[in-house]
Structure 1
């Protein structure tokens, strides 16, 4: 597990890299007579100088060229712009990174090896799927296998055909990048879309496809909410066929009035299997607006395309403001987001909270008259316990401005004491203070009669009272605050 670092201007000789060991040679550094045993890691770039032997025989890195390098177990070779590498073995845990303008030929990728490049690089070799290539001049790539931290970026005008993205692999497409043939995303794989992308072939998704927007730094593009004022450009992914294998497509949507969204377009083919749609509201999350017409189109079936009944489903609840939104398939084979007629469950709960608190306070204050105003007890200190029913009938629901239907109970304990007792102009005057502790709990229903939830309230109260009794007539009044 030892390691050695050679920085720019440094030089070492006769280094042996054993299993789990690492030799790291920076640009401008030099390491000669290196022995790299199986499982040893070499980390360097074509701007360094390294010579020695490995299991393939003699290897060298120098003067912008690399030959016969073995990369495994954390090893990495960066082929810089204008530089080249040949006969490179990328084994399990190794990484070959080729910059735009760099070139790597006769590459052998084994299971667990990682390739990092974009369509401006030139790379050719073999992987577990067969031959692969990247043409840096035309921007076309074919047969790539991306896994274990490997990634490939299709630049504008570039094309990736028959691409397999394995676990921890990433395929990124810039606006104007395209796909052809079969694009396979395995579980744990990612495809990131930075603009409108067209696939003339099939997409098979067991991983994650994510719409992104690099020009919007304030926008949280995966699972958070962007600032309402942030400019967001929505994109389209167009494909002939989509086969869902339990994968997810992460899309952005505005639910605060503009009713715009990223969109998946099925062009002339089919959407089959199961794909989960996960939506991020990039508008103001507090301002949900009811949808109109068919709703917000998120899957567009064009040119005779069809979508299976269960091809898409929401991966998590979608809510904004007072509204829930559901995913619906229409007779035109398109899929839409629509606001539900019923408010989201939290709305009747919030609407009931204030009414419940006011009902409790009214009962607490009004009950004092039943203690002294009517009975006329002369005790200076009194303890009382009271409980009962709280609730409201269905009077049309919150959609009509009424209190939600609810039913529950309350209870409290109150201690009060007189501070003043006197007779003034034929009136008996009593003043004092009280304290109370209580609890109320009501079950609340939504407008459609379904259960919305339970509101529980623990309340503490401190106040005063003034009791006036007309001695001759017996008329009385209580003032409680």
Structure 2
């Protein structure tokens, strides 16, 4: 029950709405008012109270009465499009509108997974799950007298990666061989796109997981920015790629050690394994006339001077490393050939001077000369020029000697022969050429020799019995028998 004053107000309103009957009719007797305070149960003290349940579907309860419901209009969420990140709770969107609020809310198409539309308030909220391309959603709010709609574009992107790290920021590669860098550690969202700037060296590829692999085709040292991205954003890191040759291996020069001859061309091509050699060096410098070719490391040329045996270190280089090989080289002179003396036989008499006898030869120039056995007394041998000189001083039967001409190319030899004899017998005489001798009487027929010494004496036919031809050519003895005249020839040798 309501207080009496409310009833009085209601009665006043009823009187106003009752028309003119009360104004122009006869006066009625005064109505006795009930004391509702004292008698709250008095019939005149009852007041009808309007509640929400008394309102019709198209009415709105104001708290004291029901009024006609207004249509919802100008529905909006304050945003025409929103960008959300998968896995990140969105800030709730609350609708605004004119008129009475919708009693029911609908959305078409269905909101992305993880988002919801509150059926009573129209609030959109939640945490999106998974990426969604930009889609236009229509939200409709309805009440009993009408409806209102609005649209909002929603796009859900992946969480952007915020850190990327490879196990190493340097990728070493060997030219022509496979090399790889494992997939990096990515923090944040999953990257679905990878790129490198500048592009990776020829032969290398960046894969879907960010790993780098392939066969390097070009030498180089380059820096690259690798970008990992998805619909939510991107992150960058830097790497360095170094492509080098394979290091040379097993370098050798066939035929080592080398014994070369001046004025004779040489060519030695090395064998090697491993990577391509880009540069060659040698220490100390090669003998004059021979060079180290940079194309293949070969030794080519024609040595022009004698060079003693020496050690050389040849080094093959490339970007991957170097390898050395040690060789021995000896450059020798052209061997001496055709050595000889004109004459090579010396049949001399005591006192003969042979002058200067110079040897002849072909091929290389001799460095030293030797003779064995030594020349006869009176003769000299020049060990630098091979010349022979001197004078026959002593009798000498035939002797045989060998002369050697030597140089670094080898020795050559020739024979020499000497004989020294006295002068031919001359100026030999006896006291006469006819002698008549008496038997049994001793005689001496002396010889006169004004010439060279005589080695031997001979007489033909033999002298008469008892006579002897002495060693100095004198005839002596005692003839012991009678003989006729006979001619004798005496030989002085």
| said: With distance in nm of label points 7 Å out along Cα→Cβ at positions 385 and 457 as the yardstick, tell me which of 1, 2 scores highest. | reply: 2
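Match the computed value -0.68, -1.11 of log10 I(q)/I(0) by the Debye sum over Cα atoms at q = 0.08, 0.13 Å⁻¹ to one of the structures 1, 2, and report its label. Let's see the in-between values first.
Numbers: 1: -0.68, -1.11; 2: -0.90, -1.21.
Attributed to the structure labelled 1.
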| Highest-scoring label, criterion being distance in nm of label points 7 Å out along Cα→Cβ at positions 361 and 409, among 1, 2 | 1
| message | Using volume of the Cα convex hull per residue in Å³, for residues 49-280 alone for the comparison, can you identify which of 1, 2 gives the largest number? | response | 2
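Bear in mind these aren't lab numbers, they're just calculated from the coordinates by the rules spelled out. Bear in mind the structure is a predicted one, so any value in this text is a computation, not a measurement. Cβ atoms are built from the backbone, for glycine too; each structure is taken alone.
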